[in-house]
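The following blocks contain the structures, represented as C-alpha cells.
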Structure 1
C-alpha cells in the first residue's frame with residue numbers, strides 16, 4: 001500500500017511509562033506517524049467524538065487502547081465507539097498487560113480488531129510495533145485510506 005501521509009494513531013493509555021515506550025518504539029520503527037495520547041477512556045472518547053478541547057481533533061487511522069484505565073476502561077470505550085457508525089470502522093488494537101482470558105474474550109466480543117500483550121523488554125516491544133506496522137499499515141488496507 002502506498003502511503004502519502006503520516007499515519008494518525010490515537011493511543012488511549014493511562015500509564016505514562018507505556019506512553020513513552022510506545023512513542024519511542026514507533027519512532028524507532030521509522031513509520032511516519034503522529035501519535036495522539038488520551039490519558040483515560042473519557043478523554044479518548046472526547047477525542048473520537050471531537051468534544052470540548054478536541055473539537056478540531058483528527059480522526060485516527062488506528063487506535064491503540066489499554067484495558068484498565070481510570071474513569072472509563074478500554075472495554076467501555078470499545079463498546080461505545082463500535083456502536084457509532086461514524087467511527088466503528090477504525091481498527092482498534094488492544095495494547096495491554098492483561099493476560100486474563102475474560103478480557104481477551106470480552107474485547108473480541110466487543111469487536112476489537114486485535115489483542116496484543118505489551119512485552120516486558122523494550123526490544124520485544126520494538127518487535128511488536130514492527131509487526132503492527134507491517135500488518136496494519138503495509139499489508140492491510142485501512143478504512144481511512146479507501147477512496148469512497
Structure 2
C-alpha cells in the first residue's frame with residue numbers, strides 16, 4: 001500500500017507532476033526492444049529448428065533450485081556443445097533432447113525456440129505495459 005500512496009502523493013520530493021518523470025519510462029523501453037528482438041530471432045530459428053539427442057557432460061545446481069547442464073550433441077558429422085537449465089534432475093551421462101537451428105547448430109537449447117520466443121514476447125509485453133503505465137501516470141498528473 002505504501003507504493004500506491006507514494007504514487008498518488010503530491011508532496012513527495014520525487015513526485016510525478018513534472019514532465020521529466022517521463023524519463024522513468026526510457027529504461028523500460030530498452031527492455032522492450034531487447035526482448036522483442038530476441039523473440040523475433042528465436043521465432044525465425046523455430047522455423048528451422050531440428051532436434052538431436054545430446055549427452056550431459058556436467059551438471060550443477062543453481063541457487064534457486066534449477067539444474068544447469070552442459071551437453072554435447074552430434075549433427076551433420078560435427079559435435080556441438082551447449083548448456084542450459086533442465087526442469088528434471090539430470091545426471092552426468094544422461095541423454096537430453098537438444099533443439100538447434102539447422103543453419104547454425106551452435107545456436108542450441110534444451111527447450112524449443114518457439115517456447116523461448118513466447119517467453120521473450122511475454123517479457124516484452126510486460127515491459128511495454130509498465131512503460132504505458134508510467135506514461136499514463138505522468139500524463140494524468142500533468143493534465
Structure 3
C-alpha cells in the first residue's frame with residue numbers, strides 16, 4: 001500500500017518530496033537501469049538527477065555505517081565496490097513511500113509480486129536497488145552522493 005504525504009513550508013507552500021535511489025551493481029550488470037527508471041517515472045515521479053559511478057570503500061562505509069561492525073560487512077563492501085552503480089534523485093508527492101513500494105521489501109523472497117526486488121533480486125544484499133527510508137535519510141544520502 002502506498003501512502004501519499006505532502007510537505008509544506010512555514011507559509012503553507014507545498015514542497016516536493018525528494019528521495020535517493022541507487023541501482024546496485026547487480027542491477028547495473030543485469031542492464032536494469034532503464035527498466036527501473038521507467039517504473040519510477042510511470043508511477044508519476046520525476047528523476048531530477050542521475051549519475052553512474054563506482055562506490056569507494058569510504059562511500060560504502062558511510063552509506064552502510066550502521067552495518068560496519070557486523071560480521072557480513074566485508075561481503076557488503078566487496079559487493080558494492082564490484083561494479084558501477086547508478087544514483088538518482090527522485091521527486092514527487094509521496095515519493096519516499098512510493099519508490100519503496102515499487103522496490104519491495106529488502107528480501108526478494110518476501111517482496112510482493114510485481115516489485116523490482118521480487119522480479120530481479122536474488123537475496124537480501126543482491127536486491128538490485130536501494131531507496132531512502134525517510135525524508136531525513138534521503139537528504140543525507142542526496143548530499144552524500146550529489147553534494
* **Parent structure of the calculated result 35, given that relative contact order in percent (Cα under 8 Å, 6 or more apart) is the read-out and 1, 2, 3 the choices** => 3
* Asked: A value of 17, 50, 29, 4 was derived for P(r) over Cα pairs in 10 Å bins from 0, in percent, for residues 26-105 alone; which structure in 1, 2, 3 was it taken from?
  -> 1
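Rule-based calculations on the coordinates, nothing more; no lab input. Values in this document were obtained by computation on a predicted structure and should not be read as measured data.
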